[in-house]
Structure P
Amino acid sequence: MKNSKFWLAVLVGGLVVNIFDWLVQGILFKKMFYSAMPDLFVQEPNIAALVIGDFVAVLVFAWIYDKVAASFSSGVMAGLYMGILVNFPTWIFAHLTVRGYSYGLAWSNTIYGIVWYMIVGAVLAAMMKKVQATA
């Protein structure tokens, strides 16, 4: 079982990215992309599922970050690498395999997703700092 610092970091990270998702995906991208493609996107998605999904994504990231944090100079850098790993292939392949999924939206979601991971990385790093042993 993880300690309370871990769970608090997951909670705060989940809250932060849910707000970020609401602003970018729910307002900006909805106006720019989703409303223009009503046959491709659900216009009234299940908000509860999306909120829970963000918390689960942050939990998985925190679990992995807890194991590999020492490999990165910062949480932002960990987020950059994890964000590229997840988002670059996902959204470019969506463009290549889903009819109507535009190239511009693929790149917008790729960049957005990388920034999302960098934000989560920064929050987790700040909240899960390991106490350094003093000499």
Structure Q
Amino acid sequence: MQNLSLFIKQWGQIIIWFFQVKLKSDNEKDLEILALRSQLAIVQQNIVNKKAAKPKFTPVYRIFWVLLSKFFSGWKDSLMIVKPETVVKWHRKAFKLYWKRKSKKTGRCGINIETINLIKKIHRENPLLSPEKIHENND
């Protein structure tokens, strides 16, 4: 009796999946296939080939899932081997790294205040020397 109940429940799930797929657009189906294949590849590379007991996620895989979460509305439902919170964590980490690199100062380093004051003093004492000329001669 228990086997019959399990049998009916599993077929019911398959029928539900079938109708869910029929209602999706081609684009959504393509993205879902891509999502599932990426997870299957991770499982094959790490677990089936007995390289590791649990999957190791490469930076490419992490970036792929961050991008997929932006363009595929059903990305959470397609996740099987990581939690949605993990993908959000990957996105936050990438965002922090992006802004850390973007906000680094570029260009010439600053001149300390003593040097600036000295150049101004020399310029006041000798107006024919511009601050640029004074600074050039000190390099």
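For which of P, Q does distance in nm of label points 7 Å out along Cα→Cβ at positions 77 and 117, calculated from the coordinates, equal 6.9?
Details: P: 1.6; Q: 6.9.
Traced to structure Q.
For distance in nm of label points 7 Å out along Cα→Cβ at positions 21 and 109, the calculated result is 6.2, so let me know which of P, Q that is. Of the options listed, only Q reproduces it. Using mean count of other Cβ atoms within 10 Å over residues 13-20 for the comparison, can you identify which of P, Q gives the largest number? The structure with the largest value is P.
Can you tell which of P, Q yields 14.0 when mean count of other Cβ atoms within 10 Å over residues 37-44 is derived from it?
Source structure: Q.
Of structures P, Q, which gives 16 when relative contact order in percent (Cα under 8 Å, 6 or more apart) is computed from the coordinates? Going label by label, the one that fits is Q.
The value 58 for percent of Cα pairs over 26 Å apart was derived from one model only; which of P, Q is it? Walk me through the numbers on the way to the answer.
Working: P: 28; Q: 58.
It traces back to Q.
Coordinate-derived values only; no laboratory data. Worth saying up front: this structure is predicted, and the values here are computed from it rather than measured. Cβ atoms are built from the backbone, for glycine too; each structure is taken alone.
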